[in-house]
Every structure is written in C-alpha cells, then in structure tokens.
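Scrolling down, you'll hit the structures one after another.
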Structure P
Amino acid sequence: MRFGTKAIHAGQEPDPTTGAIMTPIYQTSTYVQESPGVHKGYAYARGKNPTRVALERCLAELENAKHGLCFSSGMGAADAIIKLLVPGDEVIATDDLYGGSYRMFTKVFAKYGIVFHFVDMHDFDALERTVNAKTKMLWVETPTNPMMKIIDIERCVEFAKKHNLISVIDNTFASPYLQNPLDMNADIVMHSATKYLNGHSDVVMGALCTNDDNLYEQLAFIANSCGATPGPQDSFLVLRGLKTLHVRMERHCANGVVVANFLANHPKVEKVYWPGFPSHPNHDVAKKQMRDFGGMISFSLKGDRFEDASKLAQAVRVFSLAESLGGVESLLGHPASMTHASIPKPERERSGITDSLLRLSVGIEDAEDLIEDLTNALNAI
C-alpha cells in the first residue's frame with residue numbers, strides 16, 4: 001500500500017456497530033469487564049483507548065514500524081524516551097536542538113544525574129571523542145530546528161550501533177512523508193504530532209514509532225505508568241489530519257521552493273537556510289534520505305539587527321507571528337526570543353541563532369500571496 005492510501009486507511013476499520021467510516025471518538029474513561037481481570041483489550045483509558053489505538057496503528061504504518069505510541073505532547077514523547085535511562089547514563093544530542101528539548105534535558109533530567117553532550121553531528125571525530133562507557137543514547141534532529149542542518153541518519157545509526165546506543169531521530173520537521181528513519185535502522189522515531197501530522201493547529205500531541213519489541217514494551221509501560229497520554233478527541237483530530245498529510249506536504253514543498261528562492265534573491269536578506277539549495281551543506285545527504293525538501297525555511301537579515309526582525313515580524317499579514325509549525329497556515333517565528341529563548345545566548349549564537357534570524361513554516365496558501373506578504377514586510381524594514 002502506497003503512502004497516500006496508508007494515510008487515509010491504515011489502522012482503521014468501519015465502526016462495527018454503525019458502519020461509520022471515521023473511527024468514532026470513544027469518549028470513555030473505563031470499560032466494562034466480562035469478569036474480574038477479563039476484558040476485550042481495554043480496561044482503563046490511560047492505558048488504551050480505541051480511537052488512540054487506531055491512530056497509533058496508522059502512524060506506525062506511515063513510519064513502516066511495528067509499533068506506535070501517542071502522547072499528550074511532543075515533550076511528553078521525549079520525556080518517555082529519556083525515562084528509558086537511569087542516573088549516570090549519558091546522551092549525545094544534536095548541538096542545534098529544539099529549545100524545548102534542550103530545556104528539558106538541561107533543566108529537568110540533568111538534576112537526576114543524566115548527562116547530556118551537545119555535539120555537531122557532522123563531525124564524527126567529535127562524536128568518537130565524546131562517546132564513553134556511560135553513553136546510552138544518540139539524539140538526532142534532521143532537519144534541525146531552526147538552522148535546517150541535515151544530519152546523515154545512516155551514518156549516525158551506524159555510529160550508534162557500533163557503540164551500542166539507542167538511536168532516536170526527531171522526524172518532526174520532515175514528517176514520514178519526506179523521510180522514514182526506521183528504514184535506515186534507527187531505533188526510535190519521534191514526532192511532535194502537533195505539527196505536520198495533525199496539520200491544522202488545533203491539537204497538541206506527540207508520537208513515537210519503533211520496530212523494537214523491547215523498546216516498545218518499555219515505552220508503553222512508561223506511557224501508562226506516568227500518564228502522558230492523549231484523549232480520544234485529540235486522537236480523532238490527528239487521524240483526520242493524517243488523511244490529507246500527503247496532499248498537504250506536496251503543497252508545503254512546492255511553496256517552500258518559491259519562498260526560499262524569493263528570499264535568496266532579496267537584497268535585504270543575508271542568508272537563507274533551506275536544504276533544497278545545492279549550496280546547502282549536506283544537500284546531497286538531503287537528496288539521499290528525503291523525498292523532497294519541505295516547507296521549513298530560516299533566514300537572517302543584513303545587519304543582523306533585532307529591530308529589523310521585529311519590524312518584519314509585525315508587518316506580515318498572511319504569515320502569522322506565532323510559535324509552532326506544520327499547519328496549513330503560514331507562520332513566522334523569531335527563534336532567539338520565542339522557541340529557543342531558553343538556550344543561553346552564547347550557545348544560541350554558536351549554532352547560528354542570531355538576533356535577526358527568522359523561521360518560516362510555509363503553509364499551503366497561494367504562493368503569490370505569500371511572496372507579496374513577505375515583499376511588503378521586507379519593505380517595512
């Protein structure tokens with residue numbers, strides 16, 4: 001079954017009672033048991049809910065995985081992964097990392113004795129210098145947030161297997177439409193399902209997929225025990241969103257090409273970060289492991305002044321100044337003051353997050369309107 005067909009049908013059957021083609025919203029907290037401890041697979045909704053199970057099966061098929069798990073947020077999914085570790089364990093993570101992940105690693109789990117190293121994952125010599133007997137996990141984002149770096153998943157997985165590490169790939173920016181890390185032998189793929197998977201800016205959710213039975217059992221135990229599981233209404237909405245994922249991603253990618261090239265040729269723009277340019281570092285890796293280059297774009301302004309970035313951000317009318325990404329509407333964000341504000345400024349700047357850097361989530365509006373909006377906003381500087 002091909003991707004678009006899976007997105008619409010995978011994991012779902014008509015409701016056996018009514019024949020409803022959409023999986024119903026099973027808005028219940030508990031289930032009647034036939035006798036003590038004997039039930040039809042459902043006992044209490046924190047552990048399993050039929051709407052959520054249908055979504056988990058659909059996501060697993062889209063990632064070519066045996067198992068899927070959903071969480072109440074992307075950070076809830078990340079939290080469950082780190083809970084696979086014990087005090088004294090170490091993690092090597094991408095140095096250009098989503099600010100929420102960095103904050104959770106350094107402000108929450110570091111207090112419990114888990115050590116995090118943030119390393120440039122293009123530099124395999126640096127990875128070899130960092131890994132040690134206590135290292136248990138390799139955490140990769142690609143494309144990265146917000147610098148759009150492309151990290152070679154196959155090489156990172158080979159490194160992880162060589163050192164017996166759990167390899168985690170945050171696939172939020174790409175979605176399973178653009179890349180499937182489990183096909184490259186990664187252990188766990190993670191999503192903020194809030195973003196492209198749902199696609200309509202009306203749900204907060206996270207997801208994990210894996211082919212490893214043991215990891216799945218541990219993660220499912222953590223999900224049930226710690227309780228960061230989503231409700232049936234949100235599960236229904238993400239199932240609905242997935243049915244158009246392939247169509248939306250085609251338009252995100254098509255609009256991304258137009259917007260990236262417009263920005264690259266604008267006299268007030270210093271640099272554009274988008275993996276579709278042949279000049280982009282690791283463009284060849286992106287071509288190898290991705291099916292297209294997506295609608296996420298970052299760019300900096302000449303002069304690198306926060307005041308200019310602020311004026312532009314307040315001048316847009318079709319783009320909306322807001323956090324998040326992956327919805328049908330176009331969004332613009334200022335990472336240094338929004339999504340990555342929790343990262344100390346010296347570390348932000350080392351990774352390229354300057355005062356004028358802006359991140360675009362290019363939506364599915366008419367491309368001409370997006371270009372006109374950006375033109376007017378750049379003229380306001």
Structure Q
Amino acid sequence: MKFATKTIHAGQVPDKATGAVVVPIYQTSTYKQDEINVHKGFEYSRTGNPTRQALEECLAALENGRFSLTFSSGLAAEHAVLSTLKPGDHVIAAEDMYGGTYRLFEQVFKPYGLQFSYVNGNTGDFEKAIKPETKLFWIESPTNPLLCIIDISAVSAIAHKNNIKVVVDNTFASPFFQQPLLLGADLVVHSTTKYIGGHSDLIGGALIVNDEEWYAKLKFLQNAIGAIPGVFDSWLILRGIKTLSVRMKQHEENALRIATFLESHPGITQVYYPGLPSNPFHNLAKQQMTGFGGMISFKLGQGDEKAANSLFKKLKIISLAESLGGVESLICYPSAMTHGSIPEEQRNAIGVTKDLIRLSVGIEDVEDLIEDLSRGLNY
C-alpha cells in the first residue's frame with residue numbers, strides 16, 4: 001500500500017463482530033477468559049487493547065517498521081528506551097534537542113548512572129565522542145528548535161560499525177516526510193501529540209523498531225511501567241492519522257510561503273527552514289526527506305522578551321502556546337517555554353537565544369497567516 005492508503009487502512013480492518021469500518025473504542029479494563037490463560041488475545045488493557053493494537057499496527061506500517069509500541073506521552077516513550085540501558089552506559093546526543101528530552105537525560109537518568117555527551121550534529125562529532133560504554137546515538141532531525149538536518153544514513157553507518165544503536169526522534173518530520181528506519185536508524189520516537197494526532201486534543205507517544213529482541217524489552221517495559229495511552233486517546237490518534245497525508249502537504253505549502261516572507265522581512269535577522277534554498281541543510285533535507293515540514297524558527301532584530309511579547313500580543317490568529325503540529329498555527333518562545341529546562345549558558349551556546357521564535361505553521365489560509373505576522377512584526 002502507498003502511504004496515504006496506509007493512513008486509512010493499515011491495522012484498521014473492519015470489525016469482525018459488526019463490520020464497523022472504523023476501529024471501535026474498546027472501553028474495557030479486562031477480558032473474559034474461558035480457562036486459565038485461554039483468551040481471545042487480550043487479558044488486561046494495560047498489557048493490550050484492540051484499539052491500541054490497531055494504532056500500533058498502523059504506526060509500524062507508516063514508518064515501514066516491524067513493531068510499534070504506544071505510550072501516554074512522547075517522554076514516556078523516551079523513558080522506556082532509556083530504561084533498556086544499565087548504569088554506566090553512555091548515550092551521545094545531538095545538542096540541539098527538545099528541552100524535555102534534555103531534562104529526562106540530565107535530571108532523571110543521569111542520577112541513576114547513565115552517561116550523556118552532547119555534540120554538534122556533524123557526523124564526525126558523533127564518532128569522536130564514542131566511548132567503550134557508548135550504547136546509543138540519539139538524534140532529532142529536523143532538530144528542535146533550530147531545524148538542523150542530521151545525516152541519518154551517515155550517522156547510522158558509524159554507529160553500526162561500533163555496535164551502537166541509533167534512535168531518531170521523527171516528530172518534526174512525521175513519517176509522511178521521513179522514515180528513519182529506511183535510512184539505517186534502529187528505532188524511531190514520536191510524540192503522537194504533534195503531527196500524527198494533528199488536532200491538539202491529546203497527549204501520546206510511540207516507538208517503532210525492527211529488532212525483535214529490543215522490541216521484547218520495550219514491550220515488557222510498556223506493560224511493567226504502565227505508561228500507556230488510554231483507549232480514547234488511541235482512537236483519537238488513529239482518527240488523526242487518516243488525514244496525515246493531506247495535512248502535511250498543506251503544512252509544508254504554508255510553511256514555505258511564510259519562510260520566504262520572513263526571509264525578506266526587515267525585522268527578521270535569520271530564518272531557520274530547510275525548505276529555503278539559502279538554508280545550509282537544504283540539499284541534505286532533499287536527499288533524506290520527501291518534503292520540508294511545517295516548522296519554522298526565526299530571530300527577531302530586536303532580540304529580547306519585550307520584542308517577543310510585542311509580537312505575540314498583536315497576533316490575532318496565531319496563538320502563543322506550547323506544542324506544535326496541530327491544524328492551528330502556534331508560536332512559542334523556546335528560551336522560556338520548550339527549552340527552559342536547559343541552562344541559559346548552554347542554550348545560548350547552541351543558538352537558542354532570547355531573540356529566537358518558533359512557529360508551528362497550521363493549515364489556515366496562508367494569506368491570513370502572513371497578514372497576522374505582518375501585523376505582529378510591525379513594531
């Protein structure tokens with residue numbers, strides 16, 4: 001099946017009992033067993049639920065993977081991955097990353113004995129940072145919030161040469177624009193809250209993996225820790241997936257128009273969007289992605305909180321809010337919001353400075369969005 005067909009049909013066969021073409025909400029905690037350990041494939045909904053199973057089968061198909069597991073949030077999914085490691089194990093991560101992931105690394109797992117190193121996204125920097133204890137390379141591509149593109153194939157080749165696994169957070173691209181497993185990655189992470197759900201009405205996370213042994217460990221942790229999505233959230237994510245193809249096309253179309261507008265605006269000093277020919281990652285993005293996505297970051301000429309607040313208060317359509325990937329446009333201030341858990345000195349060194357704005361471009365009429373930004377940028 002082609003991608004758009006998978007979004008509507010993968011894992012979503014008509015219900016055997018009734019013929020319902022939409023996967024039902026199996027709102028139950030437990031299942032009748034005929035004898036001890038004799039059941040119809042389900043025994044307790046923390047362990048497995050038919051609605052959640054349909055979602056997991058669909059996500060695996062979209063990423064061209066063998067197995068998928070879903071969680072109550074993207075961070076819960078990341079927690080499960082890190083829980084497969086042991087004290088002393090070492091993770092190398094690209095330094096431009098979501099602040100919540102950094103907080104999970106430094107404040108939750110580091111005290112338990114895991115080691116973390118942070119490098120620029122250049123392929124050679126990963127290789128230089130390898131230790132005998134290195135078990136994972138952890139990357140986002142595009143990164144959050146600077147939209148850097150990391151060469152997944154090259155990084156994966158170095159990792160596998162050194163018996164290291166590669167984890168790719170594919171949230172910004174979505175499986176519509178990028179499928180990291182086909183590029184050599186070992187595991188894909190998603191915050192299904194974002195583009196996959198697509199409507200800003202749920203929290204969820206997912207993992208997609210090909211290795212059966214790693215999947216078994218992760219499946220055990222999903223059940224043992226219990227950070228699963230509720231059945232209604234699973235159903236909402238499935239419903240959102242059905243329009244993923246058409247939404248992502250419009251997100252990208254709008255984002256390219258807006259990035260071009262921002263690039264020529266006198267009040268903007270820099271635009272981060274890999275779809276612009278002037279962007280240093282443009283060619284690499286064309287090689288490993290089928291499109292450039294709906295996320296843009298940019299820097300204000302007047303770079304401080306006062307200037308940012310002036311922009312935010314004038315906007316009528318675009319909302320100042322956490323999160324991204326919904327049908328509505330959202331704007332945020334990373335240094336105080338999504339990346340506030342990263343120390344200021346480290347944020348500044350990466351480029352997440354007080355003049356940086358992140359924009360999740362929705363699917364509204366693009367002329368309305370440009371007019372809104374024009375009004376906001378009129379100091």
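With distance in nm of label points 7 Å out along Cα→Cβ at positions 109 and 309 as the yardstick, tell me which of P, Q scores highest.
Q
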Quick check: 2.7 is what I get for distance in nm of label points 7 Å out along Cα→Cβ at positions 21 and 325, calculated from one of P, Q. Which structure matches? Q
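Bear in mind that the values in this text are calculations on the coordinates, not laboratory data. A quick note: this is a predicted structure, and the numbers were derived from the prediction, not measured. Cβ atoms are built from the backbone, for glycine too; each structure is taken alone.
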